[in-house]
Structure formats: structure tokens, C-alpha cells
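Each structure below appears as C-alpha cells.
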Structure P
Amino acid sequence: MFKRKFFFKLFLEIIAIVIGISASFGINEMSNKRDQEIQKQRVLNSILIESNEIKKYCDDRMQIWNQDIDIYNLLLKDELNLEKIKKVAISKNRIEYNLIYYRDFDPPMNRYKSAVNTGDLKYVDSENIKESITRLHNLNFSKVVSTVDYEKKIISLIIELITEENASLILNANDTKINFERYLKSLHKFIQENEKLKSNLIVQLKYFKTRVSSLKVYMITLDELQYNIKETLKVN
């Protein structure tokens, strides 16, 4: 009888220990899931904030890059329309910038890079979000940047042509005595008469258009990312 009571008491103690351990594991698991959920929301909110900053940056770039296309189209036409080009470019500096400088593509990516370096992206469990992030910051980003690299080479050729064959254009751009209209007319005349310059500007224009097309794809992916994040945060 004593043995039966002893074993029964021992059995109850073992059951209590097992239940206690199971409860402890359950609580720890719930706590870990809660912590992971908090971390996931933190990471997603951070990426969403940065995506809004990227959207603003891209909107600005799209506007400027389309203006670049308009300027080149007008300069390459047989007849120069001064009124139209003045609506797009308000100064000699704006025109000169198109000819001798390139526009880099450097959207804000510090939050994304930080999440990669710290390993915080592991908290993102949505395949749609991870796929959108990969396309945005790797594939589509590299496509936009690659057009900028091509432009640098064309810009070098354009600068060389202008400085060697019509250096006065550079001087006129910085001469306050030369007004905007006179500068535009001399530039347009030089473009029409110099086949090398005109052909390089045509190639550059094609790069401009490719750049805008690549940016559109980039922005579509950005919209997808924002939508997927907002839907995930809404559910949670």
C-alpha cells in the first residue's frame, strides 16, 4: 500500500514537471513568436518609410530625365523652336548641364543596406515582399545604373567634340554678355552642321529614353513592394 502511494505521488510529480516544462516551452515559443512579429513589423515599417523616400526621389528624377529628353529632341530638330525650349530649359546652365554632365542614380537605400548588414531581413517571412525587395534593389536598380554608365562615355565624346571644334560654346555658356537666345541659336547651328556631334546626341537621346524606361520598371516594382508591405501590416 505504501509503495502504491509512493509511486502514485512520484507519478503526479513527474506529470507536474512535464506539464511545467511544456508550459515553459509554450510560453517561450509564444514569447519568441511575439518578439519575431515585433521585429518583422519594425523592419517592414522601416522599409516602407524608405520606399516613400525612394518614391519621391524617383518622381523628381523622372521629371528631370523627361526634361532632358525634351531638350535633346528640340535641339536636334531642323528648326529651333525657342519658345518651346525656353519652357523646358530656363537658362544656359540647364542646357550646358545636359551636354557636359551626367545624372547619377542614387536613391536612398541606407535602411535597406542596414537591414542586410544586420541580418534583419530574416524577419521578413513574406515571399512576395522578399522577391520585390530583390528585384528592386538588385535587378532593376542595376538596369537603371547601367544606362548612367553608358551616358558617361557619350558625355566624354560630346565634351571632346565641343572643346576641340567649337570651344566658344563653352565660353558663351559662361559669358553673361551672351543672352540665352543667342546661345541657343549658336548651339543649334553647331549641332546641325556637325554630324559627329549630332550623331552622338542622337545616341545619348536613346540612352535617355532607355533610362526613363528602366526607371519606370523600377518604380512599378517599388509600387508592388509598398502594396505587399501595407497588406502584410494590415493583416497583422
Structure Q
Amino acid sequence: MKKIFLLFTLVLSFGVSADDHLPANYSMYQTNFLFNCPEPEQCFAAFDKYMSAPEVAAENFEVDFFAVQQNGWDDSTHGISWYFLDEDQYAKSGQIYTTSQAGRDFRKMMNDIGAEIISDTLTVHSIGVTIAGDAATNVVTLRWSHEITNPTKFVPLWSKFAKSIEEYDWSANAYGLQSHLLGNNGNGITHEIWASFSSPQDALKFLKGMYGSKEFAKFSPEASKYGTFKRSYMEVSLKQYNPD
């Protein structure tokens, strides 16, 4: 009952309803680590070795190792996102990372490379919509970070806008909204909006189409009443582990 009450409280506080906004295969929780890596190939090799360790591989965690592009916000060059369907998966992942030899080896390798963690966040997936493709094929993601002061007004407004542009030929293959729960997210960021595509070209066509649309011209001034845009960037997946 305590878990149910806590989830109900979170849902209300983020201004969304627990209906069909989230498909069954979408993760509820997501941990996101953005970091600066001076030797990208070595950082990837270190993480790939960690994911291949027997105790990690046996859990079939869904994880994405990606490059960060057009950031302009901090020194992040790469990121790792872990997707968890429930609290138990989250706890198991943390236990393995902190207590296993594979975790110790990975941390040492990253320290030796000189990698630096820039941000570490926990988010909850509030809305997720898939129109085309799946996690394995939608390998490019655009992200917009916001500080939302009135989620109960902003979220329905954004949902209506996102739905209104689904039929355009430049529309995203998938999109959604996440709310920040914990971590260093930078200057008051509370929510993340994302849109995924099969290629960088499709992502750029989307940006051109969206910002030039009559729907965005109507949405933007209304949305600014309830929150402040903070940053945007592109994620390009380099390897996905156990995508669903």
C-alpha cells in the first residue's frame, strides 16, 4: 500500500494521469549519466567489458551508450542510460555496480582514462508514445530540458501539441516526457521532453518542420507561461544492450 500511495502522490505532483500514457514496454525509471571522455573508444571498451561480465549480462538490463552532440551546455561528450521497469531492477543494478569485481574494474578503468561524470539523474517516465520503429531502430534522440513551474497546466498542453503533429511526414517515430526525481540536473530542470528517430537526417527534418509549424507557433507562447526552456541536445546511440 505504501508503494501504491507513493506512486499516486508522484503522479499527481507531476501533473499527469496514470492511464494509457505509458505503454507496457516503456521503463518507469531511468538513470542517466552524462560524462566527459577524452578517449571515447576506451570508455566504450571499458563499459562494454562491464556489460559483458557474467553477473551483469545475466540480468539482461536495458542500457544505451550514446554520444552527446550539439550540447552547448556543459562538457558532456557521452552518456549512459539505464532503463528499469520497476524498483527491483533499479536496486539490483546498483548492488551489482557497487559490490562486484566488474564494477570495481570499470570504475578503475574510467578513472585511469580520465573520464569525468558531469551529471547523474534519476527520472520517471510519465508519458511515452511509439508511432513507428522500436528502441533498436530509433537510435537518434532529441532532448529538451525545462523547468516547469505548473506541471498540471504544462503537461496536458504539451501532450495536445505533440499529438497534433503526429501526422506530418517529418514527425518523430516516438516521443515522451520524463520528470526528474533525483540528481544533478542543472539549474532547476524538472522535466525532459524527447523525440526519437532512425537517423540524424530525420531528426533535423523534424526540427525544421516543428519550429516552422502553425501548431508550434500556437503552443510556444502558451507553454512559456508555465515553465522555462533550459537546454537541448542530440543523443546518438553507439550501442544498445537488450533493447525491448
Structure R
Amino acid sequence: MNPKAAIVFIALIAAVSQQDAGRPDPAPLPPLAAKVARDFLFAFSRNDRDAIASMLPKQLENLYGTCPFARTPDLTNPRADTRVAAVDFNGPMADAGLPAKGTMVLRLVEEDGVRAWRVRQIYWYDRLPPEADAPDRSPTAADRQQEPKVLRAAAEFVQAWLDSDYQTMDRLTFHWWEVPRRPPKWVKMTGANLTALPTSLDGLRVDFVAKLRVARILPRSVRGNLWLVQEDGVWRVRPLVFTFAF
């Protein structure tokens, strides 16, 4: 992993909570769920895509889960920068614990000779960290021409989720866990503290504080969360939303 990619890794899981007041009391965290959560975080920190893939749900309805949007949100501010794009959203959520705003990050892919935008990650946040892998504007005329396509891709994805159309969602998703990446050279995860929180959505929400060591000597603690679901009696992790930002 090069330095830029390592910074992206930190940013993805470093969405530190801006407000702890009013947080719900912790929920029970089954030991097997805790083990899977830790294993997933360690695998992600090492870019071990084979291990990550082994911990994902096999059924599409479990891979994506119940739609967190109560209705179609307002989608605004589409922007693109070469192969990465973003769209902001704002609207009521089906779970009161989720902020009403966030950002969808998309990646440009080529499928059968056709270039298309696919959803890579979803952030819910009070404030998006500046290091997050999301452009803040479209820097060129060519990028600005992509903005309507980015907006359409985001809208189609959200509508498919509202409709529980998991086949369409999967088609519109960038499967980042299938893309090989080199292990990081200067960021190492050394531990993680986990806290389960109640949710009205399906699955189990787990907040984490990951302990990192940067350049072998600099300690750093970062926060994030992930969502787990039981499938055939086994706890698995949803890959699209495990980096919820608050």
C-alpha cells in the first residue's frame, strides 16, 4: 500500500464521532460476533481480500440488508474526479440512530467495454473527514460532464434499496473486496475495542475503536463501525456500510 492508499485506509475507519451525547446504551455483543468483527478489521487493515471475502454474506439480501432510508433522500452536489465520484444525501432514516445526511462514494468501472459508475461506500456523518476518499469538486470539464451520470447511478442505487431489489443493487455496486491490494507497509492494526448498539434495522451494529501503529512507532486510535448479520448460524459482515461515519 502506498502512502496515499494508507491515508485512505485511515480515513475510511477514522470517522470520529462528533457527539457522544444521547448515544443509546450498549447492546449485548455475542462472543462469536465480536470475533468476526475483529477478524474482519484485521483483514481489512492488511488488505487481505481473500479473508474479507470469506466473512461476507453469501445471500444478497444479507449482503445489503434492510434499506436505512425511510424514503428517497435528496441527492445533491454530484462531483467526479477521474475515477472517483461522490453524491451527498439528506433525508429521514429508518433508524433514529443514523444521521440524516451523508455521502455516497462511487467508482468508475468498465464492464463489457462500457464505462459505468458503481457505488463503493456510504458515509453517514455529522462532518465528513477531509481525508476521506471523496472528491470535493469536479476539477475538469470532462469530470463535470460525468456529474449527471453520477447522480443517476446514486439515485438508481437508492431506489433499488428502497425496493429491496438486491439483484439490481449488486449490479450497481463496486465490489471493492474483489480487487487485490498490496499489504500496507507503514500502518499496522494492533487491536480493537468493540461496542454493540441497538438498531431498529436488521443485523447488529458494532462500533469500534481501532488501535493503529503508524510508521512502527506512532500510536493512533480511530473510530468507526460495522454491521453484522447472521447467515446460516454464522456471523458475517456487510462490506458496503462497515465504514459508517458519525
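None of the figures in this text is laboratory data; all of them are computed from the coordinates on show. Keep in mind the model is a prediction, meaning the values are calculated, not measured.
A few remarks follow.
- Which entry (P, Q, R) yields the derived value 7, 23, 20, 14, 12, 9, 5, 4, 3, 2, 2, 0 for P(r) over Cα pairs in 10 Å bins from 0, in percent: P
- Entry that produces -11500 once helix-only ellipticity at 222 nm (-39500 (n - 2.57) for each DSSP H run of 4 or more, over all residues; to 500) is calculated, selected from P, Q, R: Q
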